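Read-outs throughout are calculated quantities, based only on the coordinates presented, and are distinct from any laboratory measurement. Here the structure is a predicted model, which means the values were calculated and not measured. Cβ atoms are built from the backbone, for glycine too; each structure is taken alone.
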Structure P
Amino acid sequence: MLIAARQDTQSGTADEVMLKLHDAFCQLKAGTTDDDMFDRLGSCINVGLVRAEQIDPVCVAPMVAARDALIRCDGIRGRHGRYGFDGPGIQAMAAGLDVYEEMLRRSTPQQMAEAAATSYHLTLRQAAAEQRATA
């Protein structure tokens, strides 16, 4: 198990993950109201942003653009009751998913798990700061 954690993500695993992410992206573009699809894509982008910061600054910009696209997507849900993307958001999310896929395929499961743990802790820290600000 230890050796597997230190090898690149297996192709079949990466294929399965990316299929689910592209499905979520398609559903959001189509105007779903399913929050799970938004959360799935949001988690991916957050983890991808952490991993991008660990790898190369060149990877960061597309992940930030994808995150910003998701923020606008959530705003569309707030205004219209359905998720959706603006034109630049569709392009940014597609590019972000491409970068995420490359990072996923070239990272070990351990590296992705560490990025996920970091993302989780950053989310908790942000939520606590927001709660203090409203208290």
Structure Q
Amino acid sequence: MGTTATLEQLKLAQKELLLHHEELEKCSHELRIAENKLKIGEEEKKEHIRQLNSDLEKMMFIVCHKVRKKVANILGISTILQTNENLEINDWKEMLDIIIKSAQSLNTATEELSKFIHINRVDIEETQD
């Protein structure tokens, strides 16, 4: 009888080991699936960041172009106003108008940049979650 009991205990232990092995296999499979999803999520996040950087570069190019053009207008007209004492009042007014429009355009460009940065900052913070 002792051998039969031992044999039964071994069979029971073998069944338990088999169940644990199957459970470990299932957990291992689920872990691989989770790891793959994580890798996909990381790649999507990297691609999203690359897109944000590309958008930022485009926006910076546009803003820099606008800013340089308007600053050049302001500097050029200011130099004309400063060096030409014989300008007529209408010419002064026209040039002052150009300076004001250039300054307003600079203001608009900085507001656009600020909005763009704010929108994308929120976007980046959401990506980090």
Item to check | Structure (P, Q) behind the derived value 73 of percent of Cα pairs over 19 Å apart | outcome: Q
Checklist outcome for this item: Value 69, calculated as percent of Cα pairs over 12 Å apart, for residues 78-117 alone from one of P, Q, is from structure P
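Here helix-only ellipticity at 222 nm (-39500 (n - 2.57) for each DSSP H run of 4 or more, over all residues; to 500) has been calculated and equals -36000, so which of P, Q was it run on?
The read-out was computed on structure Q.
Looking at relative contact order in percent (Cα under 8 Å, 6 or more apart), point out which structure of P, Q has the largest value. Working shown, then result.
Values: P: 34; Q: 28.
When relative contact order in percent (Cα under 8 Å, 6 or more apart) is computed for each of P, Q, structure P gives the biggest number.
For distance in nm of label points 7 Å out along Cα→Cβ at positions 14 and 110, the calculated result is 1.9, so let me know which of P, Q that is.
So the calculation was done on P.
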Checklist entry - From P, Q, which structure was distance in nm of label points 7 Å out along Cα→Cβ at positions 30 and 94 = 8.0 calculated on? => result Q
Checklist entry - Here FRET efficiency 1/(1 + (r/R0)^6) of positions 38 and 62 (r between Cβ atoms, R0 = 35 Å, to 0.05) was calculated and came to 0.45; which of the structures P, Q was it taken from? => result Q
